[in-house]
Structure 1
Amino acid sequence: MKLVVMESERSEVTSERFLSLLQKEFLVMMLPSREFQDEDFLEQLEKKLGGFDVWPLRLERPISTDKKIHPDLDKAPAGFLVRSSGTSGTGPKMIVHEAALFVRKFSNSRPSFQTTLNFFPPDSIAGIETLLESTVHGTKIIQPGKEILPSRILDLLLTEKIDYLHITPTFMNMLLLHGLSEKHLESVKTLAFGSEPSQPRILDQIRNLKPEMELRHNYGMSEIGLQATITNPSRPSYFKFDHDVNPARVNGGLLEVKTHTPPFKIMDTLHPGEWFPTGDQVELSGDWLKITGRSDDIINVAGKKFFPSVLEDLFMEWEGIQDATVVSEPNELIGNSVTVRISTSTQDDLIRSQLKSFMEAKIPAYMRPQRIEILKSSEVSARLKKKRR
């Protein structure tokens with residue numbers, strides 16, 4: 001087996017190289033430029049993976065090496081490597097997915113779009129699944145450029161007939177704040193969201209713009225790919241799994257998923273029929289479930305526990321707040337100290353006095369933040385999700 005680590009960006013070059021290597025039955029790993037050009041990081045990667053060819057964006061063909069790859073990787077099927085975030089409780093891992101299984105998965109299903117947007121990073125499982133599904137069905141992917149900016153996406157929604165839009169809830173809110181309207185959604189038949197907890201107020205705003213548009217709650221992880229889900233039409237922050245395709249269960253408040261074709265993990269292989277612990281805490285409402293947060297994100301204040309998303313939902317009930325991000329730090333006396341970062345266009349001194357009254361009326365005492373930071377715009381991570389760390 002030959003392993004190629006290639007530099008990537010949101011571009012046709014990245015897509016063409018990745019698909020070409022898969023067709024030639026290579027093992028492929030994509031890295032964003034900031035990591036690909038980090039020599040220390042590449043050195044650590046080589047210690048973990050063994051020898052690999054490298055393919056910078058500026059070169060027409062990869063630079064070859066004679067070093068052997070890791071013995072476990074040498075036994076892996078042709079496909080691609082993705083990295084887990086480590087939030088499933090077992091620490092970051094390199095995961096190998098067999099390309100043929102994904103091709104079969106999409107060949108056995110109807111295409112969910114004719115034109116979509118290359119929103120998620122090419123090296124992420126969501127970005128790879130979008131590319132492979134589009135390739136299998138011959139549908140179109142719009143390249144937004146190297147950076148994902150709300151203004152750019154709004155322009156593309158006006159000029160391109162995008163009928164399937166898959167984004168994060170955080171970016172959904174950013175589009176609303178930048179003037180998303182019914183006109184922008186004219187061609188969109190399905191707006192899918194996932195990767196982090198969703199906020200009901202944002203989903204309600206989207207639904208009011210175009211009530212007939214499908215809101216689809218996607219669920220997936222680097223380890224298991226995107227799963228088959230069914231979204232609650234009246235409360236889209238709730239969903240359930242299609243158990244005929246992806247059995248799932250809740251064990252001690254945590255979500256577990258059983259996959260028919262589990263990935264090959266370096267030095268830690270999952271076996272068919274095993275339940276995979278996702279690390280996601282869920283809230284149940286009959287047969288429906290809602291993701292409330294990662295098990296390691298829970299905040300403990302003097303023995304009372306809650307998730308950041310729960311407090312964020314409370315803050316988002318106030319129309320003066322455009323976005324709210326809750327972070328915490330260890331505190332020897334009370335367990336955690338809580339900070340909320342508020343995005344608002346209201347004047348600083350005015351909103352602080354209003355927030356005090358709002359918190360006294362709406363937020364339980366143990367959940368009230370010890371510190372409030374006022375921002376003029378939301379802070380997002382490289383994956384376009386809430387920046388908690």
Structure 2
Amino acid sequence: MSDPRSQALVRDAMSALQRGDHARALAALDEAGALDPADPDIPMNRALAFRMRGDLGSALKALDAALSLEPYSFLALVSKAAVVEQMGQHRAAAKIYKNALKIAPPEHVMPPHLKSAVQHAQQAVASNTQAMNSFLRAQTDHLRAKHQGADLSRFDECLDILSGVRKAYVQEPLFLTFPKLPPITFHAREHFPWMAELEAQTEIIRDELLAQLKVYWDKFHPYMQLPAGAPLNQWAALNHSPDWSTLHLWRDGAKIPANCALFPKTTAILERIPMADQPGYAPTAMFSVLQPRTAIPPHTGSSNTRLIAHLPLIIPDGCRFRVGNDTRPWVMGESFVFDDTIEHEAWNDSDQLRAVLIFDVWNPLLSAAERELVSAMTTALNTYDAGG
């Protein structure tokens with residue numbers, strides 16, 4: 001508990017500062033600090049007095065003293081950044097502002113007097129991020145010219161991550177993590193020899209879908225169907241909403257005969273593809289329909305042992321798909337396979353519905369032995385869980 005004498009001295013110091021008497025304020029704060037050396041507010045007030053006197057070096061030392069007593073003080077950190085910035089060290093200030101923002105109070109509980117400080121910190125960090133990014137690019141441009149024609153997309157992403165322009169995305173499986181599988185957003189098509197044949201069947205699958213959409217829309221159901229009481233988080237707008245609807249041909253490893261009977265050609269095509277095979281988990285194959293002006297928020301999938309394939313079927317202009325730092329449009333006649341354990345999201349910004357065929361395949365970087373063992377392991381887990 002603070003010493004009442006030190007608190008009285010702090011009040012005297014604040015009154016002195018209001019009168020512009022910096023010497024009296026600092027003297028009172030020195031006395032208060034001797035009485036209560038563990039109170040971080042005292043060196044914070046000393047820093048204020050030094051700043052008002054124009055002694056930035058002493059203000060910085062006082063703020064370091066406050067941070068030694070309370071290292072996670074947002075106010076002390078943002079004040080230190082402001083002093084460093086005032087001293088003309090903008091890059092160093094931006095680093096301190098960046099650390100301060102990590103511990104800033106949530107916006108809904110942030111005191112009003114801190115909001116402008118947070119906004120300034122954000123602007124300083126953003127400005128430094130762009131400046132650093134431009135500097136690093138300029139310093140490496142001569143080597144880029146040397147390697148003209150080489151695929152430098154990974155390096156470009158690395159530079160953007162280092163400078164803070166982009167985020168480093170990692171795999172975040174909700175269920176099963178298989179170690180040492182690289183976090184590749186979109187996998188190279190040479191891993192999937194069946195892809196060309198699938199793409200050649202696009203019109204057949206599309207025509208079958210269009211015919212059934214007119215008759216069997218009631219067979220489609222909202223993809224998100226969270227139970228009552230479950231936290232909705234980013235899914236509030238889409239929970240039980242037909243804006244994102246699906247019709248499953250396979251679900252969690254089980255074929256759905258009634259639905260497959262509606263799409264015999266599509267079913268026959270999928271049966272020729274080596275989909276993932278995990279009883280109780282995979283494959284899943286479905287038509288996914290996204291209504292106009294609808295977005296699917298950022299999320300991640302269940303396991304990096306399998307990847308997700310998309311075949312575009314109805315793609316109006318204004319449809320995009322992001323996995324990690326890679327964003328691309330769907331293109332008719334071109335399928336792709338991605339790792340859905342990396343954060344991904346989708347947009348249909350058009351005035352028409354968007355439809356794709358979605359199914360899962362094994363991650364090609366798993367060996368045949370690993371696939372068999374993963375399948376056996378997850379089957380055993382189902383058995384274990386069913387045992388009560």
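Have a look at 1, 2 and say which one yields 0.05 for FRET efficiency 1/(1 + (r/R0)^6) of positions 113 and 313 (r between Cβ atoms, R0 = 35 Å, to 0.05), as calculated.
Computing FRET efficiency 1/(1 + (r/R0)^6) of positions 113 and 313 (r between Cβ atoms, R0 = 35 Å, to 0.05) on every structure in 1, 2 gives 0.05 only for 2.
From which structure (1, 2) was distance in nm of label points 7 Å out along Cα→Cβ at positions 81 and 169 calculated, if the value obtained is 2.6?
Structure 2 accounts for this read-out.
I have 1.00 for FRET efficiency 1/(1 + (r/R0)^6) of positions 121 and 153 (r between Cβ atoms, R0 = 35 Å, to 0.05), calculated from one of the structures 1, 2. Which structure is it?
Answer by label: 1.
By the measure mean count of other Cβ atoms within 10 Å over residues 161-168, tell me the structure among 1, 2 with the highest figure.
Max of mean count of other Cβ atoms within 10 Å over residues 161-168: 1.
Computing FRET efficiency 1/(1 + (r/R0)^6) of positions 17 and 185 (r between Cβ atoms, R0 = 30 Å, to 0.05) gives 0.05 for which of 1, 2?
Computed on structure 2.
For which of the structures 1, 2 does the calculation of mean count of other Cβ atoms within 10 Å over residues 233-240 return 17.5?
Label of the originating structure: 1.
1, 2: which one has FRET efficiency 1/(1 + (r/R0)^6) of positions 65 and 281 (r between Cβ atoms, R0 = 41 Å, to 0.05), as calculated, at 0.40?
Label of the source structure: 1.
For the read-out helix-only ellipticity at 222 nm (-39500 (n - 2.57) for each DSSP H run of 4 or more, over all residues; to 500), a value of -8000 was computed from one structure; give its label from 1, 2.
This figure was derived from 1.
Quick check for you: by mean count of other Cβ atoms within 10 Å over residues 217-224, which of 1, 2 is greatest?
If we compare mean count of other Cβ atoms within 10 Å over residues 217-224 over 1, 2, the biggest value is for 1.
As an exercise: Rg/Rh (Cα atoms, Kirkwood Rh), calculated from one structure in 1, 2, equals 0.97. Which structure is it?
Considering all the candidates, the number was obtained from 1.
Any read-out appearing in this document is the output of simple, stated calculations on the displayed coordinates, not a laboratory observation. These numbers come from a predicted model, not from an experiment. Cβ atoms are built from the backbone, for glycine too; each structure is taken alone.
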